Structure 1
Amino acid sequence: MKRVYRLGLLGRDIGYSRSPELFAEIFRREGLDGSTYRLIDRPEVGPFFIEVRSTTHWDGFNVTTPYKTTVIPYLDRLDPLSTTVGAVNCVTCREGILTGYNTDVEGFAASLREEVGEGTLPGSALILGSGGASRAVGVALEQLGIPSETVSRSRGLTYEELTPERLARTPLIVHATPLGSAKYPGAKPPLPYDALHPGQLLIDLTYEPEVTPFLKEGLAHGCRTANGLTMLRAQAEAAWHHFRDRRISEP
């Protein structure tokens, strides 16, 4: 008899998420009738973790904005990669032990490789944003040997310091903020967009809408563009690997 999994996605204002759709595909592929994947849309995480600790209703859950760092104090263990990133987007619940993982790193690396194909990886990158997704992108780029710099209001370069010349000479620009997503429609980071040119690749981690204002600017200037759907699929498969592994990970 096959196991029934009870999984979900923890976040805030996440009605747009395609994760339930992706995990429904995984459940069908694996023949796991009766398994469920719910949206856990909460204004704060504390009460949810009380629920998790007091019941056996959960086998695991993904974590999305704005809780990828907030959940860490509630967990018993972190795998080495999530410790390096400083953010968690996947939690397993086994025998009362909550273990955090980060599958965004693998997801972004897979999406970049797919976008580049047989071509050469970009020689450098700018990462827009300073949250958990931005950190995961930075680690993925480091693993791929691509030097990167963060642009944000809190660390790295500020948007005011990012000159048109600096933007123009960077072959890969990754947008890792929620601006332009379903939660912040029409918004985009303040960049000197006229410096963009056809030799650049722009990736937005948002996938809803499929073409954000940031990507529209790239398209208008002849850049190659990609949204976050490929990354979402890749990180979901990586998360499924953790959910279906019944072993308790070592700290």
Structure 2
Amino acid sequence: MDKLQPRAIIFDLGSTLIEYETIPWDELGVECAESGRKYLLSKGYDLPGETEFHDAFAKVRQGYRERALESLVEWDVPTVARQLFERLNIPFDDNLIDAFFDAYYEPVQSRLFVYEDVLETLDTLKSACSVMGLVSNTVFPERAHRGELKRFGVEPFLDFAVFSSSFGLRKPHPDIFHHAINRAGVAPGEAVYVGDRYMEDVEGPTGIGMHAILKVVAKREYPPEMPAADRRIERLADLTGHIQA
């Protein structure tokens, strides 16, 4: 298979550049909600018991999750917090929502790490490609991820970053990929997308004419047949076997 010579390379974030899933998301979500609850208690808010609080949070979150699966309209944790606070009669403003989110996110942030081959690979590819960007599905505010990209040294390699929580639609919706292509200033066929999920990161971009490379992650469950994933890697460094650098 000939190497690609794209004008733009666009990356997924989680499990592609930075690892977020160090423990299962459902387990991590419970830790996050409890961290947020403890913050509210520390500020003197009158809250229901632990189980009732977690059940209420999970119920609100599940409603948004189900709608997102059907419509690909993104939700985010601060929106869930606002609705939860209204249900629990907790007075709030934007400052409290931000502070609650920071506490909620701490169990995620404390476990993050960047893969060891990421920075060197990005440096190699940047010298051969005119544009590099990022498109990520996330229910966390963009400000959190901007800080992580800077913290782990990824930010200088990116010309743009698109987060579903800000854009409003999530992968594999074609609009988020069209938006990225416009940001890159290239035609779809001149761009490669790299990510670790088949539907979101392969079917999504190839559906608008982009090339795609699937990063196969051992813990991820994949469909038995993935006809659109004709290019696959296990480490980001393997990209140099598919992209002319």
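Rule-based calculations on the coordinates, nothing more; no lab input. The structure presented is a predicted model; accordingly, all values stated were derived computationally and were not measured. Cβ atoms are built from the backbone, for glycine too; each structure is taken alone.
When percent of Cα pairs over 19 Å apart, for residues 59-146 alone is compared over structures 1, 2, which one is greatest? Write out the running numbers ahead of the final one.
Numbers: 1: 40; 2: 57.
The structure with the largest value is 2.
Distance in nm of label points 7 Å out along Cα→Cβ at positions 35 and 139 was computed and gave 1.5; which structure, 1, 2, did it come from?
Working through the options, I get structure 2.
Given a value of 26.2 for mean count of other Cβ atoms within 10 Å over residues 99-106, calculated from one of 1, 2, which structure does it belong to?
1
Suppose semi-axes √(5λ) of the Cα gyration tensor in Å works out to 35, 18, 16; of 1, 2, which structure was it derived from?
Label of the originating structure: 2.
For relative contact order in percent (Cα under 8 Å, 6 or more apart), find whichever of 1, 2 sits highest and give me its label.
Numbers: 1: 16; 2: 27.
Once relative contact order in percent (Cα under 8 Å, 6 or more apart) is tallied for 1, 2, the winner is 2.
Could you tell me which structure in 1, 2 was used to calculate helix-only ellipticity at 222 nm (-39500 (n - 2.57) for each DSSP H run of 4 or more, over all residues; to 500) as -9500? All intermediate terms of the calculation are to be shown ahead of the outcome.
Numbers: 1: -9500; 2: -13000.
The read-out was computed on structure 1.
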